[in-house]
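Just so it is clear, none of the values below were taken in a lab; they were calculated from the coordinates. Quantities reported herein were computed from a predicted structural model and do not represent experimental measurements. Cβ atoms are built from the backbone, for glycine too; each structure is taken alone.
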Structure P
Amino acid sequence: MIVMNNMTIEQLQARHSTRNFRPLPIPGSLVESLKAELTMINSHEAGLQFKLVTGNSEPLKGFSKSYGFFRNANNFIVAIVDVSFPDAIERAGYFAEQIVLKATDIGLATCFVGGTYSKTSIPVPLRAGQEVLFLILVGQEDIIEKPRPLARIAMKIAHRNDKKWEDFFVERKDWTLKAALERFPFLKKGLQALACAPSSLNKQPFRIWIGQKEEKDIVRIGIPDISDKQFIDLGIAKCNFVAANGGYFDWGNGAAYYQE
């Protein structure tokens with residue numbers, strides 16, 4: 001699958017997590033655009049299935065589930081994986097971000113939801129071996145001038161991020177950031193793309209460094225911990241990097257990047 005590439009950093013930054021949605025159905029033409037994107041991914045990616053559910057707020061109902069964080073969250077995309085397939089969790093993150101970029105491009109707002117929802121309330125049947133990995137809320141953003149106090153606190157925590165794009169590069173051996181940017185001119189845009197990538201709890205654990213493959217210097221990306229959430233984040237990060245620069249990554253931790 002090919003993600004929308006050669007996007008500007010401004011286009012990538014246009015995506016932001018939205019928790020307040022307008023109480024209106026998604027226009028039919030936009031629903032069809034989303035469904036076309038999901039169908040393309042579902043038909044090409046083994047072990048992944050994305051399903052759009054509209055007009056249903058049940059999974060996020062209840063103070064204990066959403067902490068007063070979401071408003072009119074009535075439409076969502078369910079990410080379903082069969083972990084017996086190679087790299088299924090990482091690929092779910094990658095293609096979920098592709099869906100999010102598509103939604104942003106057509107004027108819709110989104111938000112990844114990793115845990116504050118009821119899996120038993122999701123109206124999507126699962127086959128043996130399948131599980132729901134996360135949701136993507138989607139809809140029309142509602143700008144609220146004064147959100148509820150608890151929601152304000154939660155949003156401040158979720159949006160707290162002091163990282164600069166330079167922080168996503170790890171210097172190793174003789175590879176300073178300056179040397180890497182001189183050798184790989186596309187790297188700055190890729191790092192800027194990582195800086196605006198969504199992430200579980202906004203931790204953005206992914207990092208870039210220069211390694212070797214077959215005695216050639218090559219850009220690599222990885223995460224520090226082997227966990228589902230970090231592999232989701234790794235997939236999201238790869239998608240943003242590719243959206244900015246084209247090319248592709250291998251799957252897996254410490255994967256190499258190839259610029260076509």
Structure Q
Amino acid sequence: MAAPIKNQSGRRRFITSLFRILIFSYGCIAAMAYFFSDNLIFPYKECSYSPSLPGIILLEADDQTSVAARHWKKNGSNTLVILFHGNFEDLGQLDHIAKSIMNLGFSVLSMDYRGYGLSEGMPNEKNCYSDARLLLQQAHNMGYRDNEIILWGRSLGSGPATQLATEINARALVLESPFVTAFRTLTQIPVLPFDKFNNLSKIHKVTSPLLIFHGKRDSIIPAWHSSRLIEKHSGKNTLCLVANAGHNDLWTKDLSHVFSQLTLILGR
């Protein structure tokens with residue numbers, strides 16, 4: 001009769017050991033995500049432009065950090081697009097996008113995250129939000145009111161754009177290839193008790209009209225992220241899926257239907 005008891009004891013020890021290994025592994029993953037995720041979220045390496053680039057403005061944050069911004073002025077326009085770029089870009093690489101937006105009749109104002117381009121400091125979620133508010137203040141200084149501002153976030157830029165849209169009643173929020181949260185671009189489902197740039201938990205607070213466009217073939221941030229965000233937004237919204245487009249080639253495709261939808265949600 002002793003053998004079954006011994007076997008049961010061995011199974012318990014095995015299950016206990018396996019449970020401890022899983023807990024330890026989960027703790028290691030959580031610690032790495034907490035301390036090192038910024039290196040993955042902000043992989044930028046080298047500035048692509050010089051201080052003489054047309055439209056460059058240097059703003060000073062509350063902690064005296066210098067933040068680089070750039071203004072593309074559309075003569076005769078009374079609407080400003082505040083553009084938050086992706087995590088591999090800087091202000092020197094936005095001309096094509098900015099000029100396409102200007103062709104819609106808008107001026108454009110953008111910034112580099114800390115550590116990007118001519119911006120000083122280290123990038124993280126908190127700094128992105130505070131510097132987004134600094135950029136908004138610059139727009140106010142230029143004479144734009146909140147209802148004359150379109151917030152536009154590309155990929156990583158969907159984070160600060162969405163956050164700012166919860167704080168002001170902007171004319172519209174435009175999200176390009178956004179994510180529900182930063183970590184879920186890798187895990188799909190919630191895995192950790194904390195996350196970064198949690199757009200999904202904020203989008204219901206956005207009262208502005210929402211336009212999202214996303215490449216159907218995006219393998220970096222799949223289009224289901226955009227579908228979830230649209231579902232959670234309770235106001236006027238439109239989702240445009242771009243056929244044959246991935247994550248980095250959206251602006252090489254025909255976006256006329258996207259721009260038509262933007263015109264509609266703006267009521268122009």
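Structure values in brief
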quantity: Per FRET efficiency 1/(1 + (r/R0)^6) of positions 109 and 213 (r between Cβ atoms, R0 = 35 Å, to 0.05), the highest-valued of structures P, Q; calculated: Q
quantity: Structure (P, Q) behind the derived value 4.4 of distance in nm of label points 7 Å out along Cα→Cβ at positions 77 and 189; calculated: Q
quantity: Origin of the value 16.4, where mean count of other Cβ atoms within 10 Å over residues 69-76 was derived from one of P, Q; calculated: Q
quantity: Structure with the greatest value (metric distance in nm of label points 7 Å out along Cα→Cβ at positions 93 and 205, set P, Q); calculated: Q
quantity: Comparison of P, Q by mean count of other Cβ atoms within 10 Å over residues 173-180 - largest value held by; calculated: Q
quantity: Top of P, Q by relative contact order in percent (Cα under 8 Å, 6 or more apart), largest first; calculated: P
quantity: Per Cα Rg over 2.2 N^0.38 Å, for residues 45-164 alone, the highest-valued of structures P, Q; calculated: P
quantity: Among P, Q, structure where Rg and Dmax of the Cα atoms in Å as derived comes to 18.4, 57; calculated: P
